[in-house]
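None of the figures in this text is laboratory data; all of them are computed from the coordinates on show. Remember, it's a predicted structure, so these values are computed and weren't measured experimentally. Cβ atoms are built from the backbone, for glycine too; each structure is taken alone.
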Structure I
Amino acid sequence: MRFLCDEMLARLARLLRAAGYDTYLARGGQADDDLLRIARAEDRILLTRDRRLAERAWPASLLVGGRGATAEAQDLAAALPIDWTHAPFTRCVMDNTLLDDAGLQDVARMPPQARVLPGPFRVCPACGRLYWPGSHVRRMSNRLQALAQILPQP
């Protein structure tokens with residue numbers, strides 16, 4: 001599954017990316033017609049809080065009603081078979097690009113305390129953002145595991 005989140009669902013988009021899902025996040029003020037065109041052309045499920053936009057994209061859309069990233073994720077999982085442990089930490093949470101293994105030069109740019117960790121070390125080839133298994137990854141991993149345990153609400 002590939003997703004397109006409207007700008008109101010930025011936190012959900014980052015959670016989906018952290019879980020490994022290809023998730024386009026709309027830019028602020030991006031036109032609805034543009035979002036619909038992208039969703040159709042790239043075979044993406046449109047996730048939105050905008051009822052009219054969801055109706056226009058139907059059936060390849062989901063109106064997300066939960067408030068906050070956890071409630072949004074639960075709402076999504078109630079409607080679609082989301083695996084929150086799909087392919088964790090394989091995409092840049094900022095720009096959605098698939099991550100590469102970090103080279104020695106990339107690792108050299110990491111903080112000294114990160115370089116002694118066992119890895120994996122990754123880098124975004126688009127923005128250069130570095131990823132290592134520090135406290136943020138541990139917290140996010142725990143969050144994804146917790147989401148995987150939540151049963152969808154009827």
Structure II
Amino acid sequence: MFSNSCKYAIRAVLYLATHTDEEKKVKVEDIAEALDIPKHFLAKLLMQLTKHQIISSLKGRNGGFYLTKQDRSKTLLNVIEAIDGLSKMRECVLGLDNCSDERPCPYHFAVGEFKTKFYDQLRDETIQMCAERIDEWELKLINTP
């Protein structure tokens with residue numbers, strides 16, 4: 001459903017949400033290494049997210065990328081919109097141009113409810129809320145025998 005660029009951007013934003021704040025910033029090299037994403041490609045994505053005011057950056061010796069309180073109140077839908085645009089969310093799962101409620105593909109109605117719920121969650125859940133769920137998920141993995 002999402003391009004690799006968008007997936008990388010989402011992963012980077014969630015990394016920033018779990019590893020930074022207004023006092024602690026990280027360099028693109030550190031994010032790229034931690035997430036195994038090509039550094040130059042990631043740098044372009046991070047600049048695009050900064051331009052759309054989804055993440056923050058500071059130049060200089062103690063600079064880097066980070067999330068402010070306001071950034072954390074944004075959503076992953078904001079990230080998707082900045083990188084891929086929202087048209088991907090409305091596309092047919094089979095990639096058919098003329099798929100609609102009136103002319104549905106064989107999977108149109110099967111995935112319709114899922115896509116609506118997924119869209120609503122991406123729209124309603126803040127980056128901070130998602131980061132907290134990731135922390136809970138990682139704890140469960142660590143504590144699972």
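Below, the figures for the structure above:
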quantity	calculated
Structures I, II, by distance in nm of label points 7 Å out along Cα→Cβ at positions 3 and 27: label with the highest value	II
Top of I, II by distance in nm of label points 7 Å out along Cα→Cβ at positions 107 and 131, largest first	II
Test item: helix-only ellipticity at 222 nm (-39500 (n - 2.57) for each DSSP H run of 4 or more, over all residues; to 500) calculated as -18000, pick one of I, II	II
Relative contact order in percent (Cα under 8 Å, 6 or more apart) derived as 23 - corresponding label from I, II	I
